[in-house]
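Alright, structures below, take your time with them.
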Structure I
Amino acid sequence: MTLLLRHATCAAILALLSTAAQAQTSVAPVEAGETRNPATPTVTAYPSAAAGDGPTTAGYNLSRWAEDWRAYRDPAKRDDPLDRLKYLPIDSDGDVYLTLSGELRLRVNETTNPNLRESPAQRQDINRIVAGADLHVGPHFRAYGEVAHGGIAGRNLGTPAATLRNDLIVQQAFVEGNATIGDVAVGARYGRQEFTDGANLLISQRDNNTIRFVLNGIRGWARGSRVRGDVFDFKFTRYGTEGTGDDRVDDTRRFSGVTAGFVLPPVAEGSKLYVDPFLWRLRSDAASWGGVTAREERHYQGVHFWGDVDRLTLDWTVNHQGGSFGNRNIDAWQLFLAQTYRLGAASTAPRIGLHADYASGGGAYGDGTLHNAAAPYGNNIYYSYQLSLTPTNLVALAPNVTVTPLKKLRVTAEYQFSWRDSESDSVYRANGTGFAGTELADGHKIGDVARLQAVYSVSPRLSFTGRYEHLDTGPVLARAGYTDSDFFAGWVSFRF
């Protein structure tokens, strides 16, 4: 996708705002109970929560284009002026309409001994501002544009990454078309977009960052009632820090593949289980392992099995990674097993859980086969809020408990034991780089991580979040000169 196309798409969408604000609202309401992703025809019966766009809760999704606000074409369903912005009809029939969205997030992070070195604490005062416009032209075409700003201040900041400080970025800009062939919904989306069709530990929007992770290219799909298939071909984004003109398509990193999905027959009343096999390829012209930079082509073959059976929630993924790094072969594995059990019938009942994870390691400091596993762009905070661990050369075991002491307050506590798979390889951070010197340290025990998160949801629009983490360095990190660290974070998020 060219820069011109991205800007033209956003300009066309935003130019409609003044027209839409004065458009007629006297259109018939949708049929009661009609809930479908606006990007897909009503005939599609594949569960929207399993279609690869993430879950929608109380109408809201992390990817704002996955939301369906057509119910607000009925004025009686709107509670306040912001509801009016979710459905702005442009024609008299209401088939052409605009949905506006936005977010403001104010956040503070405090980290003692940043980078696990004894040094003054770092404080980050962070703000995120996002504005989006989703134009629907009949049931078969849409265009979406989204811009974002990220600001940061504080102390001992170093050089903030472009995902934390960015004056303005066209975060998403795509066009989409779809049709129905028999009982199968088919469609394609082209442009800059979020793509999260897979296990969260492998691919994620990385909402923890101020600027989200987005790709450039095309995604196509076919969805029946119990079977689906997605194909995609993307290039990464090279973020600048100034205006929209310095965020480029990164031709050196390309991600492509196919993901299928199957709705499994119920094994108990109300069970919802899915299995998603996948074949992916990630190419990087300048990957780095053990101080060596070379072209890497990594192939993923795996399966994601997930869903609910009564009070039990499962999320299991296994994948093998092959390919090449320079003139060396890759042979790596990842196994992620997460499960929680609700102790009561109510949705607010306490949950107990355990995740057990394995990511192979070894070979970075040598000339033989590379055994280090790596996620394409997974959830960076899953193992450490302060981004000190990642599923490369890692073995983790973490019991956890979630309680709801108040109606709108959810608290999760977790204690994670962490080891490395290969003693002759590094302990790796979330950005894929190793902690210097850990490849020379003896032992397997990385350390323990105690974590606590509390989320108070005032409403679907407004929430407050607090996090605490203590990383207790184990023998491997201590022998390489690293020390314990505490992390505190708190933020308020408002969206519409």
Structure II
Amino acid sequence: MGSNSRPSEYDLPVEEYGLYIDGEWRDASETERARSPATGDTIGSVARGTAEDVAEAVAAAGEAQAELASMTAFERADMVHELAAALDAERDSLARWLSADQGKPLAEARVELELAAEMYRDAAENVKRAGGETIPAEDPDTRIFTIRQPHGVYGVITPWNYPVTIPSEYLGPGLGVGNAVVWVPAPSTSVISVKLVEAFAGTSLPDGALNLVTGDGPVVGEAVVTDPGTDAVGFTGSPETGDLVARNAGAKPTLLELGGNGPVIVLDDADVERAARTVANGCFTNAGQICTASERILVHEDVHEEFRDLLVAHAADVSLGHPLDESTDMGPLNNRDVAEKMHDHVDDAVAQGADLLHGGSLDDDRPTDLYYEPTVLDGVTPGMLTNERETFGPIAPIITFGEYDEAIRITNDVDLGLSSGVFTETISTMYYFAERLETGLVNVNEGSAHWETHTPVGGHSGTNSGVGRIGGRYTIDEMSQVKNVTVNVGADRQS
């Protein structure tokens, strides 16, 4: 893979990247040019894998899985610690590749790399404690205990918004508990995915334990889900694609972390300044491209005006700019589909009577047409697209309510239930909302995007936000299976 030119701003080599299967890099029959959303520059050519490539990767994973399963939990923990060390060693370089490929500010890219390394360390330690239990038996001659074992070959499909940390949510626990993995990353961030695997290739991972197949989701993503050699599937992405993954997976175990639109409720007894500052961070970090982003803000009528003015001020302070500029708070969107969705949701809200208080359009004075201004809407009503669907961009839509139960109803009427936030200074009110909001994660006096990665997060039942829980030991539980072992000891005792 030779270098042929260098983007002037990121100063990174432009190379042609292949597929990583069975411990070696392989050329693909077809490649696609990858461009930086921040600069428009070509940053590499990535492989467009085929269903046949996936089949080879799954076969390689199947061969490697027996070796992984034969290792002790402590040996696999050491292996996963190596992955964390590899990330740490390449952090500066990987941060530049991440910023170039995804578009986020370099400062945010560094934080993502640090968090990812910690995820592997956390997974390594959790693997050591992933034991079973003894269960009382009705028969006095019977002993019952459980053991935890890997599923086998795990297909993992990940999105582009956090292309290092989200894969790490699966790879660390999955490999640590003994699964071999076939990873299909989002096409628009395939370069950083390759760079991540390059860093891991120098560790003690057995050949075939981790395989990378880049390409179009409907081709390689579907292939990894439907391949009979794939034993379980993990997917993070949109509810629409998640539904397709679940259907294609059939009876295979699935771990699905799907969309949300992060309702945050600001009550009349809230610390309004803190709420506005926190909500702004939840709306505009990573240009709002977060599954748990604060995408609809329900504000009590008694504090509406104060909160609105503070939020607009915070939005005006956000510095939209080039990701390499240290003064930049927010970079470009990753792709045009998100930009188009922003346009659709803002236009729909304004057409139905919402007030556009700040932003609402692309900044044309930029290297690409993906720099969308931080946007604040007021007078939003429940029937608008920005309330009903996931926008996934830098948007802060304000809905005003009067009664507490009205806020709960508005929140729960939407079929997305990933995360929420509530701002209140009253303990009884906190419990009232925490027990009634139909989201898998409820944050009190924090925005919807707050999450500590050793804690569980996932969609609430009855919504389209996913199945299962990611985070700490909960991922270990999801990515392994429990085997019940029953032993009759009567014969031994009688002899």
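When distance in nm of label points 7 Å out along Cα→Cβ at positions 175 and 255 is computed across structures I, II, the figure 1.4 traces back to II.
Structures I, II were compared on volume of the Cα convex hull per residue in Å³, for residues 119-190 alone, and the highest value belongs to I. From which structure (I, II) was relative contact order in percent (Cα under 8 Å, 6 or more apart) calculated, if the value obtained is 18? Of the options listed, only II reproduces it.
Computing helix-only ellipticity at 222 nm (-39500 (n - 2.57) for each DSSP H run of 4 or more, over all residues; to 500) across structures I, II gives -1500 for structure I.
Looking across I, II, the calculation of mean count of other Cβ atoms within 10 Å over residues 103-110 that yields 24.0 traces back to II.
Look at distance in nm of label points 7 Å out along Cα→Cβ at positions 287 and 399 for each of I, II: the largest one is in I.
Given 61 as the derived value for percent of Cα pairs over 19 Å apart, for residues 223-390 alone, which of the supplied structures I, II does it correspond to? It was calculated from structure II. Between structures I, II, the greatest calculated value of mean count of other Cβ atoms within 10 Å over residues 231-238 is seen in II.
Quick note: the coordinates plus some simple rules give every number you see, no bench work behind them. All values reported here derive from a predicted model rather than from experimental measurement. Cβ atoms are built from the backbone, for glycine too; each structure is taken alone.
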